[in-house]
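Dropping the structures in below, format is structure tokens.
Any read-out appearing in this document is the output of simple, stated calculations on the displayed coordinates, not a laboratory observation. The structure presented is a predicted model; accordingly, all values stated were derived computationally and were not measured. Cβ atoms are built from the backbone, for glycine too; each structure is taken alone.
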Structure I
């Protein structure tokens with residue numbers, strides 16, 4: 001068989017396989033994103049760890065009448081550190097807001113961050129560690145900071161990246 005005939009026989013099936021594979025990848029990615037959006041429209045059940053090692057579950061906030069902010073962060077993120085400083089400056093805006101700061105960083109890094117930023121002085125802020133990556137699995141995010149604002153268990157807004165406290169807590 002000559003080279004030209006081999007090319008005519010093999011190239012079309014290879015192209016068809018390639019196009020089919022790419023189509024499948026696009027479809028599956030879109031499907032996964034739609035599932036995440038649907039799963040987060042109402043506050044999902046997530047099990048996290050408090051700094052003392054005890055288990056914390058979001059189920060107790062499904063009917064929470066005030067605003068609930070889920071803040072996915074990284075202790076080494078400059079924007080995340082700025083957000084904590086803004087929480088101190090804007091305490092009157094968040095006095096009726098429950099703020100959950102969630103990270104997948106090591107417990108040691110998280111404790112150092114919480115201690116150095118004196119987060120314990122912020123009454124409505126709880127720092128949680130996502131030891132099993134439940135947050136990322138459920139919300140499908142790895143960007144920091146990310147914010148999900150809920151009221152009565154329903155998602156009001158979500159935001160990725162730096163933003164103001166005032167924007168997050170407006171109703």
Structure II
């Protein structure tokens with residue numbers, strides 16, 4: 001590896017770790033960022049360390065992670081009696097919370113967003129609204145953990161594939 005290859009690889013690792021953080025920070029597109037790093041390094045390295053099937057497999061993993069994340073949030077909210085308004089409130093609260101209070105805002109915003117939406121739009125009592133907020137929060141955390149695990153697996157695979165790749169020897173002149 002040349003010095004520039006090491007810099008590009010290292011930048012890829014940093015972006016992959018940012019993608020892992022994106023599992024819990026809604027502003028960062030975590031899994032898509034991980035996949036774009038693989039795509040970018042593939043083009044950079046002329047597809048030496050990995051190729052078409054790796055990209056297909058990771059694309060399927062990204063799609064599965066994103067779908068499961070959405071389902072986990074909805075299922076958690078539904079399990080605790082949330083309405084559609086509560087789920088939308090949880091999402092909006094998570095976005096606003098993370099903007100203003102970072103990670104604690106994500107937790108508080110998800111909970112209170114669902115709770116306030118349930119009270120405001122569905123006219124639920126405070127206890128039922130709090131249950132909906134808890135369900136939305138637990139579902140959001142379960143989906144985030146699932147995306148985080150996929151992101152870490154993709155990061156480890158990226159590091160392993162690139163570092164274990166040996167370039168063919170240059171022919172003697």
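Suppose Cα Rg over 2.2 N^0.38 Å works out to 1.41; of I, II, which structure was it derived from? Going label by label, the one that fits is I. Calculating percent of Cα pairs over 16 Å apart, for residues 63-126 alone for structures I, II picks out II as the one with the greatest value. Starting from the value 1.9: which structure in I, II was distance in nm of label points 7 Å out along Cα→Cβ at positions 111 and 143 calculated from? So the calculation was done on II. helix-only ellipticity at 222 nm (-39500 (n - 2.57) for each DSSP H run of 4 or more, over all residues; to 500) computed as -13500: which structure among I, II? This figure was derived from I.
Suppose FRET efficiency 1/(1 + (r/R0)^6) of positions 15 and 151 (r between Cβ atoms, R0 = 35 Å, to 0.05) works out to 1.00; of I, II, which structure was it derived from? Going through each structure in turn, the value belongs to II.
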